[in-house]
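> Several structures are given next for inspection.
Where a number appears in this text, it was derived from the coordinates with a stated rule and is not lab data. This is a predicted model, so every value here is computed, not measured. Cβ atoms are built from the backbone, for glycine too; each structure is taken alone.
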Structure 1
Amino acid sequence: MKRIGLILLCVLVAVSALFAQGQKAPPVKDERTVITFRSWSPVVATTEKMIEAFEAANPDIKIDATIFNYPEYIVDLQTRAQSGTMPDIIGLEPGAMTQQYRKYLMPVQDKVAKYWGKDWKEMFHPIGLDQARLGNPSGDENYYGLPVLVQTINFWYTIPVLAEGGFDVPKTYADLLRMRDYYSKKGIATMMVGGIEGWLRRDIYMQIIHNIAPGLIYEAEEGRAKFTDAPFVEAMRVWKRLFDDRIIQDGALGLSAYPGAQEAIEAGRAAIFPMGAWWMQMAGNPNPPPLSEGLVGYAPMIFPDVTGRGQPKDLLGGIDLMLGITHAAEGKEEAIRVFTDFIAGEAAQVLINTFNDIPAIKGMAPEDQYFKSDNQREVWRILTEEWMPNVKYPRQLKSPEVIQALEDALAAVASGQLTPEVAMQRVQAAWKPL
């Protein structure tokens, strides 16, 4: 009996051992608070570095982030708003976009004051705070988002391309025509435009109308002028001339800004091109082409004068990226910590080190080791010290209907489907009181 009992005991021990080997230890529960973030910017690689820096300093918080291409982000945001599944923190543009989602957003001024103090507004470039409330209803002084990045919208020139042709930076339309006569024989675009992008078409038009009639487009938004007024039609004619005179390259309306125009620009096939301060980030991409290495190949410029009165002294620009906190984050102090750090903390410094754009916080700059050339330092100085303080008018418009109508009108005029007069009639037809 003892022998049988011993055998049974051995069998039981063996079975228990085999059973134990087949079991896995229960997973360790992640006790961190999860904060969801959705946006189109910063790019995925940069956002991942920002999250890494934040989570290292805040081990009690996990950030669940998804970065989309801009069109996909707009669709995702609309879908989440309709289904009641908004993320805790979202990327925003000032004006039309922020106002569209205002009812989903918490005012943030009192929340950030707990972290930054009562004088927190002094931290920001004034234009950023001005535009953060762009389109708020009369009497509504809340901040439904705050800027992370600000920018100028402008043009750039390719330094060695202009040098090879013996050209100075173009300042007039006549300069562009002379450049066209030379570069068209070389297979180089005088003005490389990714015209499939509505935002880029609009950026160019905004610079043209700013040259012709500074500030008038904002009066038209408010109903104190009409989009059919002569200066708007004239600006649309200038836009059409850029195509008719082949200053803008053939096929522009079928070319994307990224990667289409970007690749051509970085290959040295553009004399000048419309991008804003964000073009600086090309130097931070992995293994950048020679022209983008240390940004040695590019310098910013103002859109050439089309009136004969000279280029304007002030600039268009303002907020590139804002962040907002949604009502989904009610009661989550951790969301405020992420929000403030992405704007002015360790994660923000990681972002600025990529030269993604100009920081909304005054005095922030890339750390010294991230500057790779004297030209890159000079570009940073021009944009942050000379240009950004002189931004007077916003890049963005308040009405999504006017924005869409204007972008559509620009495509139709460039392709010859509409005259400038009819195109601006359609923009005016889309206008409604704000």
Structure 2
Amino acid sequence: MNTIVLVGSHLGYPMDRTPLGGGAMVAVQLLRHWARMGGTRLVALGAGSQSPSPGIEYHRLPAPVGQGDDPDLVRMSEWAYARFSRAFEKAATGFLSSRLAQFPPDRTVLIINDVAEAPDMAALARLGYHQVSLWHVDVVDYFNRLYLGGLLPPERLTRAFDFWDALRLGIFLPDILKLVFRKQKDAVGHSDTLVVPSRGMAQTLQRCYGRAIADRILVVPWGVWRESGGEGGERAAAEACASQEGGLRERYGIGPSTRVVMTLSRIAPEKGIDFLLKAVRLIEDSLDFDLCLFVCGEPAFMRSASYFRKVRSLAKSLRRARVFFPGYLAGERKRAHFRLADLFVSASIHESYGLTVVEAMQAGVPVLASDHYGVREALDESYGRVVRYDGARPERALAGALRELLRDPARLKRMGVLAREAAAGMDFSRSAERVRCAALSLLEAGDRAL
């Protein structure tokens, strides 16, 4: 029997209360889908202490010294996270290198979930392993937008790094930059298949690493998954969700004339929540209705604590709009909050795909989003609105679209119906099967070559 080994440092954590982001959730859902399909031995390597899914073989790799039982990933600084990434890289590489008999390369394909924390892909390629990399984040593009303000196109940065590396000066670079640039280049070079969630990301990677990689890129928009439990379970969940919705409306004072705007993400600088709050401040005095904004999520990963303080301060500065922070949402609580929303906003300065955008569509909520390539491909103007951030005041672009949409509740309802219809065709199970088939086909190709 062929084996799929999914390597993901964010695996093994309780996803109902740990804000690790969309990449970790996609990996968990892939495992659950493949386990239901059967026919393949499934193995997962992660850093957390809990198996991500029944029906798989889970190996928890040793945590870095001093991190305790479960490394607290979401509160690490950049430097601490770099150390964690290197520790996981070493542990995953050692695990696979020492178990060639247990995981023979001619019968095992590795699927790498995120590249910054990946094992040494060059070393594993030399051992004969086929490797598929899942690109939830283009780390170079993310680094450029978050830390350099997007001043240079990412291909200029990769070329500058290559030039620096060619002079053998890379040893003088901080390890964080090596994780950003060298690890990503290694992932491109040693992946048999690169799975990316949007055509925009595929084009960016080709500009950075050459058009020759196009034949190895597989574009797979993830779509949305359905909650399991059968018809009876879904009916019970819907009833519980409706009950929660009624309690939330009473708790937050949401009446018939209230417009509810919702955003859902980890609270971190790249999510642009400050732009949304500034946009609300620009329009709140001109509105003739009660406006309620839900900022759903928790601070997570680099620079998030200081950013959360900034966001809370901006929320307090609003004069009329009411802002609430419900925290991290999952399950029925998440669905109940979606039922409150008239409009979902994704104000990010960088998104590779935008799982929460598709979740909002599935819930029948229209979307206003900034113009990042993942969302651009998911939204149609019939149920979504995309705005481009030009200049130093992105909140102005958001404010105009926000005012226009909120003043027309009938239009929002029509958009919501079309959003739900569009999301019905974005089936995660099909995406999961495409990845599984692409991975196993690498082993089949090896068999034919023999």
Structure 3
Amino acid sequence: MQNKKNLGLTELIAIAIGGMVGGGIFTILGISVSMVGFFAPFAIALGGVVAGFASYSYVKLGLYYKDEGATYAFFKKTYPSSNLAASFIGWYTIFGYISTLALYAYTFSSYAISGFSFADNDFIRKLLAVAIIFVFAFINIWSVKGMGRVEDFMVYMKLIILAIISFALIYFAKIDFVNFSSLIVKDLQSTPLLSILIVSSITFVAYEGFQLVINAVNETNKPEINIPRAIYLAVILVSLIYFIIALGAVLAIPFEDLIKNKEYALASGASEIMGKFGENLVIIGALLATSSAINGTLFGSSRQMAEIADDGFLPSIISQRKNSIPKTAIMVMSSIASLLIVVGGLRLILEFGSITFLLVSLLMAIANFKIRKKTNSSTLITLLSILTLLVGAILILYYEFITNKEQLLFILVLYFILAFGAYGYAKVVSKQL
């Protein structure tokens, strides 16, 4: 008897939006404004275009393989004779999730302490970020059912609050279209197109999460129709949400406030225009969004990490499960994310996460190009996807090179360590065959 497939278009869109709308918009706004000023909303929305190109190969590969393992499984099946390929995609995917875990936790703590006198205390911010990661680690270890109930509540509440914040910002902005036009012209003269493209690349991590729909392919009704529609519609809707919030913020909140308090830019700005109620609303929205993202990321990625360890590409201890819960993987991910928080800052975590997911998405596009006839993919769109994702990764590295060479060196060292680990485990698996 076949299992009933209960997930339709509406449910899939909710999964995708819930996966994407984490703490991204709360994190990227201040940094984006500091780089491109009034064009921040447009640059953030352009990141959605990059995400759209990235999603194309995920959709095609997902419908072809129909494997819930998604990224790791797709690449392993496309290059079945290459342990090195499987190991590399496994390591980079997992550490991409670890970086987003660190980003969400850092954003959570920044907003949680934003109303206090110690809001700019980096030690307290990092301490709280580490603490919240382990709170959700223990929730995930405690019970899958308990995790699901917590997640359902947070997903629905964060979407409601984000909608309220969007309308409130636009209302208080009181858009003057004459002034609106003058702002565009003024910033157009001083903002290079290259800077806008760099911001769109850096903010790519805020769109990470659409691939969660692929994990539900075997529970989906009419997947060939509903999965592409769900992912593309979700990317468009999230781009629109981000654009409206960012536009309302740059029109209603002084740039100085957004830039000065970039870790908790929206809360600080909302306090100035909407009073304590507005500030608290933004803080609650940020805490719910980041909590949901931490919870969901730990749940899904820890299982993928355990699967990779099952295949021998990570230490075997990580594959240990109790009552089907990969407890060791959850604790390992939480510990590494905490270490990244301790040694890095907001910008490092944001940029490392964006580069990593751009590279992983690039590898997915390359895999799709290899079997494009089997997946019935457009050669032109697939090549455009490869080009867009490659340029995005290069732009972030270029920006690091001209602004912070030490941070670039740190990121490259991290990638070297990941490459060394992936290569080593690929060799171990090859010897065992």
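> Consider the structures 1, 2, 3: one of them gives 17.2 for mean count of other Cβ atoms within 10 Å over residues 70-77 as calculated from the coordinates. Say which.
Label of the originating structure: 2.
> Also, quick follow-up: Comparing structures 1, 2, 3 by distance in nm of label points 7 Å out along Cα→Cβ at positions 62 and 334, which one has the largest value?
Checked 1, 2, 3; max of distance in nm of label points 7 Å out along Cα→Cβ at positions 62 and 334 sits with 2.
> Work out percent of Cα pairs over 36 Å apart for each of structures 1, 2, 3, then name the structure with the largest result.
Top value of percent of Cα pairs over 36 Å apart goes to structure 1.
> Matching task: 16 is the computed value of relative contact order in percent (Cα under 8 Å, 6 or more apart). Pick the structure from 1, 2, 3. Working shown, then result.
Numbers: 1: 25; 2: 16; 3: 34.
Checking each candidate, the match is 2.
> From which structure (1, 2, 3) was distance in nm of label points 7 Å out along Cα→Cβ at positions 166 and 318 calculated, if the value obtained is 4.4?
1
> Also, quick follow-up: For helix-only ellipticity at 222 nm (-39500 (n - 2.57) for each DSSP H run of 4 or more, over all residues; to 500), the calculated result is -14500, so let me know which of 1, 2, 3 that is.
On the way: 1: -12500; 2: -14500; 3: -27500.
Computed on structure 2.
> Here mean count of other Cβ atoms within 10 Å over residues 94-101 has been calculated and equals 21.9, so which of 1, 2, 3 was it run on? Kindly include the intermediate steps, with their values, before the conclusion.
Details: 1: 21.9; 2: 14.5; 3: 26.8.
Traced to structure 1.
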